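The data blocks that follow each hold one structure.
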Structure P
Amino acid sequence: MLAPTAARPGADPDFPAFQAACRSLGLELTQPQYDSLVRYTQLLRDWNTRLNLVSRRDTDRILTYHVVDSLAVQRLIPQSARVCDIGTGAGLPGIPIALVRADVKMYLIESSQKKSRFLQTATAELGLGTVEVLNERAESLPGLDCDVILSRLAGPLRDVVQYARPHRKPKGTIVLYKTRDPAEELRKAGRVLARHKLRVTGSYDILLPLSRVPRRFVVLGS
């Protein structure tokens, strides 16, 4: 099967095209899930006119890039997992994942009060009862005992590990979104990883459908 091609600039893909893109990520999307993802995209565009949630140049590709990028990690999340999204910003990747994975308990950690107001509004309008918005810095929160911790471009690896470690179950994983080979970053974080008894347990490369953006997921575990 051919990979889904990029959508026309400024146009969101219809359900069949977006379903095909999700299928290439190992996700069988339903029409109601697609409708919810589109509604989230609309909410994000509306709020982005008043609050800088995503880059203004990305407004036309929230669904084709940001949402697809968020969904690409869902295959690394076990069934019925407790998950936290550190520095979630606009709710990426946490909200799209929660919209297609009703089995997941999702914590959205965001220190900005303005962004947290958007997250509260979005999760309420989308009926996401499995999502909890935490308007705090990750290091200020008590441990969340999560199976998976997500960090989508939230900062230097050394800092992310420090913030994430208290919230990870003993056998849990930290999944990092990367845009390039992280070998040098991992080397610089070597002492921090060793101190917390963490190592790279997996690395997965993907060319995102629709946007054709390369993505690397780096998984840290014990």
Structure Q
Amino acid sequence: MNTLIPTNCNSTNWINIRNKFLESLREAMTRHLIDEDIIDILMLLNSIPCIVTSSSCSGRIALFAANAPGDKKRGGIVAKWHKPIRVDELLQVLRGARLDNYKFVWVSAQPLILALYTCSLPIANELLRVAERLGLKYSGMKIREDAIYIMILGTERVDIPLRVDNNIFIDLDNIKEISSIVNILNTYLVLAKRKLARLKRGLAASLTLVRRECEEATLY
């Protein structure tokens, strides 16, 4: 793999990459596909010419169904929420999605995911330093020939199996049981949202340094 030279921020390749992702972001926002509570951090990062964001999520609760582990063609997300849910919301989906047609059914609370590209290695290192300091320890980067890909990932995740083959682990008539599952999911989601707020503050605090690194990267 070729090593990326951290001074390619004036290259045609980088400009094309950035324009492509910015156009995708504008389209997604027009279609209301972006989590509202992550828009401000995306706008902040995209205001820096040496950064462009990619697919990101502020944290969510999702219900999955499939006929085999990893089978995305015949299964996937049945429903998703980006805020705490109520018992009746989960029950409505569980009762109406024909989940008995699937061998595997599970519900999950998933953490913050912030994906982005940068043309500057010092900026990449600074962003990961902020993430590590905030406890986003699953974050990392991949160096490519035309850009550096960064994934900032939270740790607040829980997966709860509801059905595995003929084994059913949930009673839809047991409200106490459903309430317990909902409480667990909401607890993890709230933790993920708190981590998002901390990340916003951390990135805002390092913004001056990141902008300076970008100015230096565009001098060459």
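Summary of computed values
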read-out: For 0.10 (FRET efficiency 1/(1 + (r/R0)^6) of positions 96 and 128 (r between Cβ atoms, R0 = 30 Å, to 0.05), calculated) the corresponding structure among P, Q; value: Q
read-out: Label whose coordinates, when FRET efficiency 1/(1 + (r/R0)^6) of positions 104 and 120 (r between Cβ atoms, R0 = 35 Å, to 0.05) is calculated, return 1.00 (choices P, Q); value: P
read-out: With Rg and Dmax of the Cα atoms in Å, for residues 152-191 alone derived as 10.5, 28, matching label from P, Q; value: P
read-out: Among P, Q, structure where distance in nm of label points 7 Å out along Cα→Cβ at positions 24 and 136 as derived comes to 1.8; value: Q
read-out: Which entry (P, Q) yields the derived value 47 for percent of Cα pairs over 15 Å apart, for residues 16-71 alone; value: P
read-out: Structure from which 18 was derived, relative contact order in percent (Cα under 8 Å, 6 or more apart), options P, Q; value: P
read-out: For -9000 (helix-only ellipticity at 222 nm (-39500 (n - 2.57) for each DSSP H run of 4 or more, over all residues; to 500), calculated) the corresponding structure among P, Q; value: P
read-out: With P(r) over Cα pairs in 5 Å bins from 0, in percent derived as 1, 7, 13, 16, 15, 14, 11, 9, 7, 4, 2, 1, 0, 0, matching label from P, Q; value: Q
read-out: FRET efficiency 1/(1 + (r/R0)^6) of positions 64 and 112 (r between Cβ atoms, R0 = 30 Å, to 0.05) from the coordinates reads 0.95; which among P, Q; value: Q
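Computed from the coordinates by the stated procedures, all read-outs in this text should not be read as laboratory data. Keep in mind the model is a prediction, meaning the values are calculated, not measured. Cβ atoms are built from the backbone, for glycine too; each structure is taken alone.
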